[in-house]
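Below, each structure is written out as structure tokens.
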Structure I
Amino acid sequence: MNPWLIRLQNAQVRLGSEILLKNTSLRIDSGQHWAILGNNGSGKSILARLLSGELSVCGGTVDYQSGKSPVDVAIVSLESQKELIDHDRRFNSSEEGDGKPDAGRSVRDAVLDGEVNQQALEHWVQVFDLESLLDQGICTLSTGEGRKMMLCRALLKSPKLLILDEPYAGLDQASQYELTQILSSIAAKGVSLVQIACAENELLPCISHVALLENSHLVQTGKRAKVLESKAFAGISQIDPDEKWLLPKAGDENKSLQWNEQCPLIELTNISVSYDGEIALPPTSLTVCRNEHWQIEGPNGAGKTTLLSMISGDNPQSYANDVKLFGRQRGSGESLWDIRQRIAQVSAAFQMDYRLPVKGRDVVISGFFDSIGLYKNYTGQQMQIADEWLVALNIEELAESRFTELSYAQQRMLLLARAMVKHPTLLLIDEPCLGLDVPNTRRILNLLDAIAMQTHTQLIYVCHDPEQKLACITHRLTLF
């Protein structure tokens, strides 16, 4: 029998007033590669953080082969990447006068993280093809580039166990294939892997064992084939029936937001974005007219998210490009507040930024003010509209819940309600199903189609997964 790497015995975790993973026992041996499967809110990421040592037990024990400290364990996740960027923003926040936002520390410094093993650095930089990015700021990386950086950073510490929380989230198909080959090679060289996933089709080929989580409880563990053929797995992977949506109509408060219907909503003429000679968005043109719903496609790093930031005005370089919104040239004296009233956004990145423990109803109401948190007095009518959207999206029970204590999918639904309270003319959707399980992915896609059909809101939809189709899409733009 192989020596064990991590052993949990009757472990449990306290988050706030709630006890999670009650009486959880799990043993991971050297040479084994585990997947932790479960739907959103089942406790997968909590278990990953417990295994990595980021969380401590309030009952039971967690033992590591190396002792009480998980020195041989590394974790790679979207959350850990976000924390790295947040650290840079807190301690090195600046805005340069040339319209270039602070890029953060270099990839080289972030990867090294105090390590001095130059030979190991050169090896992993070559494996992940990071040579051209070493002097680039970490805040400028695409999703795929950021994932490679975090993997390189973790592997430089020579872990015996590598935990991967949703490693394919946000990656295009080519990047997924490339990552699979790299991770399979790492596993073959003796590093044990623990993969956090929502669906069977996401599992790495090397996965030998599976642990099923449901409602923060381990319901079954064992060899891969046996667990995936079990009734327990069939139960958690079942897709719920399609919901029927009846969405609120826009009221009189939106009359001031009308525009000349003969004018396109968006006119981008040969726009481009670059930082220090690095192209973030190649020359691109786009015209969106009334009653059109667009999907923006392309590989990681092609500039899809940058394009959305040019439309929303979040990118300072939008004022140096030929950008027209609702018939007005960007920078011609238009009211920024009026523009923001017409545009709403939902993305996984924004969800990670919304880290305040405010109540669900306040999250939705904050959409009227385009704020993270609620800092202004709101009217009775605004609260009524927020409640109407909570009811329409079947999440009224979340009104009094703290946002940070909700599951990933519940947070996403609240942010969709937040985006829609002002009945925006344009809804910018960047990877809306990132990190969601199969039932919640189906739910979000159906809701977006309902928004397109039942409201006057038009969608600009960014997505990598060819399976995540919207029936409402009328036009497509592919970036390369």
Structure II
Amino acid sequence: MSFAVSLSLLGLVAIAAPMVASVLVALFPRPCAKWFSVLGAAVSTVCTIALAANFAGAGMPDTQVPLISFGQTLVMGFTFDRMSTLLAPAFVGIGLLVVIYSIPYMSENNREHPDAPRRRFYAYLATFIGAMAGLVYSSTLLGQLVFFEITGACSWGLISYYMSPTAKKAGMKALIITHIGALGLYLGAAVVFAHTGTFAITAIAGLDAKLKAIVLLLVLFAAWAKSAQVPMYMWLPSAMEAPTPVSAYLHGASMVKVGVCVFARALVSAGEVPEIVGWVAIIDAMVTMLFGFLMYLPQKDMKRLLAFSTIAQLSYVFFGLGLSVFGSQLAFDGAVCHIFNHAFAKTLFFLIAGSFSFTLGTRMLPKLRGIVKKYPISGVGFGVAALAIAGVPPMNTFFSKFQIIAGGFSVGAGNVAILVLVCIMVAETVATFAWFLKWMGYCLPGEPSEEVAAGAPLPRAMAFVFIVLIIMVIVSGPLSASWIG
């Protein structure tokens, strides 16, 4: 079996296994749902890791594999390179951890949201996991668009899961805004096909400068919607109505990562990129960064604070991708690594918040005191995640933020405007550290508050997931940096 064929088979199974699991969830009795979902996510995780191992063993050659073509028109295909083989195992593996975590969380024992888990929760979540693998591996705009829309539909079902009026409005808001963003991909794919006769993302490189800028800006518009950037951010804070495992996966590791992945793939495939694309990307990133920071300062609800923090953190990625247009490969590599690193850190933080909802019945920060004494694993996870979001060494995001900032200073040496923006980013990072340090000092040490003291035991499945994520937050920084090279 050839190298390309073996990678393609592993990629197809990684995409199909969770989706087949979602069908089985619908066909079998409700108690089976969680186990089918775990099995599908586990098979997908093993396949993505095996694919990455084969890719590394062969010397990491960039490989394009066509899957569906009509004549000379490539409709669907796979791309296996350092970026896709790094990100797919993270997105799928985190999905597996979230499914394991959800088994005790989605139960009558949940103090904030007691609930008998319905099959649609696991069906939507499993489908989402498969769609994320498909999106990362896709080599065509049409393939990206298919999985882009699948994630949008799944996010609607998961955000509105509790079916309260607020939850249904939040789900619809997410669906509408991200679907409006999808119009950018529709139009971008149409322009590429009209001028090249194919949907391959690499065809963007063959367009003239004006058309290339138009296509990339259309892709950027779609990316803003999925990754909750100004002016398309509104759906993300509202989406905190979802069950916390959903918030952790969609808003830490998957849904919000769709946009940055699509834009990064377009940039790496486009050859020489017009500078207007870089300016639009970094200016909007800076506006979003400052907006997200200012908005999470007054938040007391831990999930809403993390929602606005996610908006700000994703702007670092767009900033790094924008800097790459001006010639900084280091900033591009840092942006890709930050997608990977932030996924582990933010998923951990969201799941810690969910454990407070489950055991204490509240996630309001002023009520959380003395966490370490009552819940040592949750307390350590809280501290590790907070330090990671703030970019403190040796946590993973330190390495990717350092790459983006170093790339920014390199570009800024010849451009005063960019240098000023990079300095603002550094100031925002320091302020983020100070703010999370404040909440660490408030919530972690001391005697437990009344709410914490009366809390229920932490389920073993949640503790297991926390330990895995804590380890990944510590080791994934050097891992991603060495993989991207």
Structure III
Amino acid sequence: MNFRMIFKTLGFLLIVEAACMLPSVFVSLIYRQDDFSAFIITIVILLAFGVALYSIKPRNLNIYSRDGFAIVSIGWIMVSLFGALPFIFSGAIPSFTDAFFECVSGFSTTGASILNEVESLPKGILFWRSSTHWLGGMGVLVLTLAVLPKAGASTYQIMRAESPGPNPDKLVPKIAQSARILYAIYMALTGITIVMLIVSGMPLFDSFIHGMGAAGTGGFSNMNRSIGEYNNLFSEIVITVAQLVFGVNFTLYYYLLKGNVKSIFKDEEFRFYIGTYVVAVLIITINITGPIFGSAWESLRYATFQASTIMSTTGYSTTDFNLWPTLSKAILVLLMFIGSCAGSTAGGLKCIRIIVLSKTIKREIRKVIHPRSVYAVKSGGKSLDESVLTGVSAFFFTYVAIFTIACIIIAFNGKDLITTFTSVVASISNIGPGLGAVGPYGSYADFSTLSKYVLSFLMLFGRLEIFPMLILFTPSFWSRANI
């Protein structure tokens, strides 16, 4: 492994994180609150470590496959550790464990929180808390590649390790240019969301908070009751649409800009994503009309928002769906597992994996009936290699295995089964709220220290698609051979 190049890249990542804290510094100055010094101290620490690491002179400028995975996995842990410092220094979250949990939840776009009350927090802290969503949505390493000096072809290994989904593609030959295109689309869509929220009547600061949360599909709010605090139908519609938009593969938006409109509707994953959402909304609407809400229109209003926020793994709420009938809650839990599209800012298993797994099962059934026949699994009209099918199956098995082990560990907290089960799925799928004690108006504050660290790493496992984090614990990964 090229350790010098790994350390140098991580150093630049810390410098980028320091720069990303500057907007929060300005917010703190504007509102004249006492969190200003917390950001200044953190920025100084980040620059000290970042410059020291970036000044390392590697003998070899190549970044190999394992180097990319190491940079991504270690990098996400580092930005979470350093990103937690403003919470600690400001006194907003004095406990290191809680601050780390909150920051990991932000960067991984999970939105789970240990805070029972957020409205009294300093504005700068609230802005940084939501900024972590926005930065983590597209990926802090993708941002680093967009501004990294002399980003060569080998940095594709970084993008490959961080980008969600089975097949992250370069939009254009140059990695840095691909990263800039992604962030340009991301920034434009974020800007539109924020403007529309302002038009809806939401205050300026709140619009930025919720716009960044919707864009990163994170879910942190500056209101204790989340979006439900506003009771504003226009704002709910804007956020509902935004959540769905950011759950779509960003490659499709690039094709749209190139004039290839048909590519969106021909995309099998996109059709599955929208179709699943529509079916879920219809079932929930029918199920909650009468027992929960008096009219079908009111039920539709809350069903469309909650299905959107759960399937996009954002985690905002307009009502306490803990009180909904069992069928509706079961649908929401199913959406937690499925998630959105690969190549989006959302989490979950991803729709494309569900499609591939379903087709693989169908093929195996056919082979049992007709053993001598040959069946190809296709996606988008193209036959998938066996390596892709094996990779998807391995991911699903690993996901289930980690999920099961985590459930057993979290069960030692003594929480009820629903709370235990959904806290794990909400963490590994980067949802945020679950059911029971971790419902939309609950928090993770009462979990043990061990559980908070387990859930924190589950968030990172989910955001990085498991394997970049898992290989850190493989001894052979750390051999010096360049691969």
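What follows is calculated from the coordinates using simple rules that are stated; it is not laboratory data. Since this is a predicted model, take the numbers as computed values, not measurements. Cβ atoms are built from the backbone, for glycine too; each structure is taken alone.
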28, 13, 8 is what came out when semi-axes √(5λ) of the Cα gyration tensor in Å, for residues 311-366 alone was calculated for one structure; which of I, II, III is it? I
If helix-only ellipticity at 222 nm (-39500 (n - 2.57) for each DSSP H run of 4 or more, over all residues; to 500) is computed to be -9000, which of I, II, III is the source? I
For Cα Rg over 2.2 N^0.38 Å, for residues 303-438 alone computed as 1.22, the structure of I, II, III it came from: III
Comparison of I, II, III - label where Rg/Rh (Cα atoms, Kirkwood Rh), for residues 183-246 alone is highest: II
The highest value of distance in nm of label points 7 Å out along Cα→Cβ at positions 215 and 383 among the shown structures I, II, III is in II
